[in-house]
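Asks: See the structures that follow.
No value in this document is a laboratory result; all are computed from the given coordinates. Nothing here was measured: the structure is a model prediction, and the numbers come from that model. Cβ atoms are built from the backbone, for glycine too; each structure is taken alone.
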Structure 1
Amino acid sequence: MNLDFFFYPKSVAVVGASTIPGKVGYELVKNIVEAGFGGDIFPVNPKGGSILGLKVYPSVKSIQSIPDLAVIVTPAETVPGIVGECGSIGVKGVVVISGGFSEVGNRWLEEELVAYARKYGVRVIGPNSAGIINTSINFHACMEFRVPRGPISLISQSGAVGGILFALAREGCIGFSKFVSCGNSCDVSEVEVLEYLLMDDDTVSIALYLEAIHDGRRFIDVCRKFRGVKPMVAFKAGKSSAGGRAAASHTGALASPYHIYSSLFKQFRILEAPSLSGLFSSSKFLGLGFRAKGPRTVIVTNSGGPGVIATDLCESFGLMVPEPSEELKSKLRSFLPQICSLRNPIDLTATGGYDWYYGVLKETSNSGEYDLALVICVPPNFTNPMEAAKAICDFHNSNTNMPVIPCFMYGDMIRECVKYLESRGIPCTFTLEDAAYTAYSIVYLGV
């Protein structure tokens with residue numbers, strides 16, 4: 001099983017390319033060009049002309065060389081014939097962006113597409129796909145915005161979900177290695193892509209947005225074979241009967257009862273995220289190697305309310321939030337004023353600065369009483385949250401025992417802090433829910 005021609009093409013044809021900005025065929029070519037793809041790009045449209053300085057070919061067969069990959073954005077009824085044309089000249093892979101197939105009841109048209117693909121031995125991602133990305137070669141054959149590089153590979157049955165996660169990544173500096181929007185999975189399934197990514201050197205963690213698994217038996221076989229090889233985090237949509245119906249109308253897939261998915265996830269140690277942002281945050285930390293040796297969590301905060309909420313959330317995920325020993329409290333009190341609560345959460349109040357954050361992290365780590373720290377910063381407008389960010393960074397660089405999960409919440413003031421930390425390899429979370437779930441995830445896969 002080799003999908004390299006999808007992720008590492010040396011040349012790509014865009015069939016249905018357009019000269020009109022705003023059209024899918026134009027924006028797709030633009031994204032490939034502006035991402036800096038180093039291979040050959042062949043726009044295809046019977047009208048000819050040029051797009052962004054590239055010659056437009058009237059057909060796939062008129063291209064002088066054989067593209068490794070073709071991306072199709074033409075009307076649905078034309079797609080099967082184009083797949084056949086691609087296959088007849090030796091194109092190895094096709095990504096079909098076009099919709100209008102089984103997801104709207106036109107299963108016959110999808111079957112015709114598959115028949116052409118089988119006839120010529122061409123592999124197909126889609127139809128109804130949002131595209132494919134490999135940041136390591138600046139290949140962005142996708143309708144979504146470009147995204148920073150990172151350790152995560154994302155398999156999604158929704159292109160828009162990919163866009164949501166990309167937007168979260170752009171808040172910082174840590175993003176994705178590869179992305180594929182499977183669409184209707186008429187040929188290449190999410191399970192086949194999963195197996196490929198589990199063997200991919202650039203993929204450290206795998207995030208999955210799933211509405212339905214098209215090949216359950218193969219999914220089980222792949223998960224059993226690669227159990228524990230790489231961290232996997234899934235978000236399962238379509239859990240309810242109405243949600244399952246919505247999923248069927250989205251990708252044309254038939255839903256299975258949710259308890260089957262939940263059982264499989266637990267059996268193969270696949271984390272199940274409670275939200276899309278939690279999917280991204282946990283995949284990010286796991287992809288950068290964050291693990292905790294146990295569940296004992298110290299919460300360091302500059303505000304009481306968020307600390308209380310974080311405590312509830314941590315305990316809801318099975319984490320422990322124990323009070324410090326009297327010996328540790330004494331060490332903390334040696335540099336913290338009486339106004340600071342030391343019971344855990346350790347509340348530094350709104351005036352907490354570098355020395356307090358760093359001192360608390362250092363002493364709690366040295367005590368051996370805690371396995372990880374969750375640091376919350378909700379900055380009032382009269383403080384500089386960068387002091388907390390720098391304290392976290394310095395502690396991270398000097399510490400190997402206690403991982404830190406920063407949670408910088410809301411407002412323009414925190415953006416610089418997030419960029420500062422993530423550019424130095426320290427991922428951030430943005431909500432208490434994500435911070436607590438991420439803490440759980442690095443404990444779950446760390447013990």
Structure 2
Amino acid sequence: MDVTARYYKRFDKVRLRALVIVSLAILLFPLSVSATLVAIPSIASELSASALYASWIPSIFVLSSLVFQLPGGRLSDLVGLKRAFVWSNILFAVGGVFGAISPTIELLLLSRVVQGAAGAILASTGMAIISRVYESKGRGVAIGWMTSAVYLGMTSGPLVGGLLVDLFGWRSVFLITAPFALLVFVATNRFIKGEWRSADIHSVDWLGAAIFALAISGLFFGSSHLMELNGLLVVSLSIMLLWIFVRRCKRVSNPLVRIDLLIQNTPFIRSVTAALFMYASGYGIILVLSLYLQYNRGLSPTEAGQLMMLQALVMTVCAPISGRLSDRLGRRLLATLGCIAISIGLAILTFMDTQMPLTTIAVAIFFVGLGHGIFSTPNNSSALGAIPPQRVGIGSALISLARQSGQLLGTAVVSLLMAIYFGGRAITSADAMPLESVAHYALIVSLGMALTAAWFSWRRDS
């Protein structure tokens with residue numbers, strides 16, 4: 001056991017400090033995402049953005065996170081988890097400030113690319129640091145509290161975003177991360193001691209990272225134009241690039257992903273797959289609900305945020321409870337019950353129209369939040385427990401990769417439906433019927449993905 005490990009094993013207080021600092025930083029990630037979702041109608045109106053570009057505001061963020069997830073995980077293992085954590089936190093704030101001063105939708109999307117890249121490294125290194133600080137005892141509880149911080153950001157995001165938009169305009173939503181990032185920067189350098197590096201990683205496969213980035217970007221942008229020949233060609237080429245990426249990972253000495261180890265690790269790969277489909281089922285509906293509640297039901301950004309925050313509020317309450325249970329009971333049952341709960345909520349929302357009472361929508365949102373709150377902690381704990389300690393950096397990155405891939409898949413479904421029903425024009429208050437159709441079909445697809453997640457979760461150890 002090295003000096004850093006003995007230091008954190010000996011003192012409970014220093015472990016708690018690290019947990020609080022990392023949780024605060026990770027809270028910024030979902031806070032920015034969920035607050036921005038509420039601001040989309042205002043952004044689209046001021047910057048004259050089309051419906052497709054408006055749907056790209058959250059999607060491009062997720063795409064950037066996904067592209068930088070694997071090289072970010074490798075880079076953090078190489079340069080040190082703490083160093084990568086600190087500077088990704090600063091870069092995230094810089095991207096937010098750039099977004100606040102953007103005069104066009106194109107520059108705003110570029111700022112989301114910067115934030116997405118920084119957020120990817122921030123999330124994966126944060127989880128890896130906590131996994132090293134809590135190497136055995138209390139890891140489930142610690143991950144539970146960290147997951148709760150994520151949900152707290154999601155909880156406060158819609159309400160904070162709605163209030164900021166109503167009081168100060170949408171640009172203030174992007175500025176809010178800057179003071180928190182400065183606080184995390186100072187606290188990390190003062191209170192988190194030591195560093196964690198992987199001794200057997202000496203370089204990052206940047207060519208492999210470039211191939212992966214082109215493949216994922218092509219799949220996303222091509223899926224928005226699947227009804228056109230060019231879109232089909234881009235998607236086909238992207239699938240070929242993914243195949244090349246997998247082949248490269250099998251042949252190079254220091255790949256971004258050890259494909260051979262993943263194939264042999266059934267619990268890890270099924271936990272990651274369950275996470276992918278679970279997040280795909282839940283993320284797209286946040287965008288759908290934000291648009292539906294404001295355009296179809298006439299709610300203000302603050303009112304829509306208050307209703308949407310119910311999901312993350314339930315998740316915040318359930319995550320630490322689920323963490324404690326995951327240390328005492330079997331993780332498979334808890335995670336599978338979470339998938340079933342979100343399926344119930346999505347099934348209710350598939351019947352959503354302008355006549356459905358807001359209380360019924362609230363009940364459905366409650367079940368979606370309950371499902372995510374129960375699922376995430378035991379699933380993440382199970383995945384991290386299935387890999388060696390020296391691989392937690394890339395392991396955490398792969399878990400985050402699954403989450404971001406799921407979120408991208410969920411938003412890609414919405415973007416495709418937006419392109420079909422709206423094309424390149426902007427959404428107006430007269431578009432209630434096509435927007436309702438977008439919501440209906442997106443929710444049906446999400447329900448199918450939640451049930452798929454339940455199957456992988458239950459079959460994790462088989």
Structure 3
Amino acid sequence: MISLITKVESAKVLIVPFVKNDNLAKDLLTRSKAIGYEVEELDDSFKADKGEILIVATPGKSYKRMVFVGLGENPNGTQIIEVFRSLFYKNKKKWKGQIVVDTKSVSNYSEYFANGLALSEYEIGALKTREEADETIFTNGTEFSFLITANQEDKIRNAVDKGLKMADSQRSILYLVDAPANYKTPEMMANYIVMSGKKHGYQVTVWDEKECEEEGFHALVAVGKGSVESPCRMVMMEYNPSEPSTKTIGLVGKGVTFDTGGVSLKPGEGMQYMKSDMGGSAAVIGAVEMAAKLGLKTRVVGLVALTENCVDSLAIKPGDVINSYSGRTIEIINTDAEGRLILADAVHYMATQIEPTVMIDLATLTGSCIRTLGYAAAGLMTQNDKLADNLYKVGQETGEKLWRLPLWDDYKSMMDSDIADIKNLSTAPLAGATTAGKFIEFFTHNHPNWAHLDIAGTAFGNTDYGKDKSATAFGIRLLTEFISKY
């Protein structure tokens with residue numbers, strides 16, 4: 001999709017990315033001389049702020065126009081990707097012919113440039129009917145090239161390849177999260193994972209509803225009872241590197257494919273967005289897929305609990321007591337706190353049967369986390385300071401940011417139940433994200449390297465690519481980079 005060149009023979013568009021730093025004036029002077037402009041014209045017109053665009057006509061050159069693109073100051077991976085995704089998304093029906101990106105002075109960002117370019121191909125409206133498909137730079141014969149220095153070819157080729165592979169998985173996950181609930185029932189999602197495993201070379205095990213009951217996934221089955229047509233699934237993904245690894249990273253994802261709230265019914269306004277309540281499982285699927293595609297050296301096991309949370313005569317009710325895979329009983333205070341119930345089964349299975357070196361769960365779990373952190377970062381909870389530091393650093397590098405929230409035992413008593421081992425929701429309207437984390441911790445078998453990521457505010461939201469809220473694919477890059485560094 002992207003070729004590497006050392007000289008521009010001919011191009012319709014030459015894209016030149018700039019970082020806003022102390023070298024900007026020097027870089028603009030170099031460019032102004034190359035295209036015959038006064039540097040003052042460029043200085044006044046372009047500051048390299050994030051997403052800033054300046055188009056310059058270049059008559060007599062081997063390229064028709066030069067597009068200056070601002071990356072901002074000290075940009076992280078996500079910011080660079082978004083700048084390029086937005087640039088190509090907005091112009092993909094306008095541009096045609098050879099498009100060249102000059103990466104010479106910013107070659108360390110090549111992976112992100114490729115990732116953003118390829119992500120711009122994704123369209124939310126996959127289910128819209130059209131008489132004929134719109135022609136875009138991805139279908140009109142446009143050729144993409146990165147301008148590089150000759151001694152960087154191998155390094156940049158690897159970076160571009162990684163960026164394109166990441167974008168391929170991210171586009172699939174974007175579609176999955178954006179898809180209506182009737183297009184991604186638990187069974188459909190399980191089938192998707194099976195196909196992904198066959199394509200990318202990782203093993204998949206699926207438990208259907210009956211097998212979940214037999215295996216002892218009682219909390220998952222209990223939540224799924226309210227959905228007669230779409231019974232639950234538990235799905236395990238196993239990536240084994242070519243050389244045996246002494247380390248295993250276990251990833252656990254919440255996969256509620258639609259959440260009505262159950263008997264504790266959610267308000268009608270905004271309920272259509274509850275198709276995204278499987279964002280945690282989507283991130284896990286994408287990360288396992290990426291580990292296989294990149295051939296990472298660490299063994300990765302993903303486990304996703306898939307169900308709908310619906311209203312039916314068989315649905316769990318407030319006041320019920322249910323069992324779980326751990327054998328511990330749970331008092332149901334609110335049926336809309338269902339995500340932690342299915343995670344209880346999944347994390348305990350992961351901790352006791354897989355025994356990973358590190359265990360991380362991801363879930364679009366609480367509105368409390370959104371009220372605390374907004375949409376800029378996911379909540380990070382763990383008792384392990386080293387794990388917290390490593391995850392935080394990877395979040396800063398990738399731009400998929402995390403912020404640590406307390407997981408102190410001061411909150412433990414808020415989940416005490418008189419009639420069961422634990423209740424699924426504190427009756428005090430306080431510290432909702434942390435008490436949810438304490439609930440999950442109760443089922444981790446005291447795993448010493450466990451972290452909980454509440455991605456409720458980051459997995460789905462307002463973007464530049466639709467009029468309504470849509471998926472972000474948050475977590476895939478974060479987890480992939482964490483695994484590759486571990």
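Asks: Ranked by Cα Rg over 2.2 N^0.38 Å, which of 1, 2, 3 sits at the highest value?
Replies: Once Cα Rg over 2.2 N^0.38 Å is tallied for 1, 2, 3, the winner is 1.
Asks: Rank structures 1, 2, 3 by mean count of other Cβ atoms within 10 Å over residues 188-195 and report only the one at the top, that is, the highest.
Replies: 1
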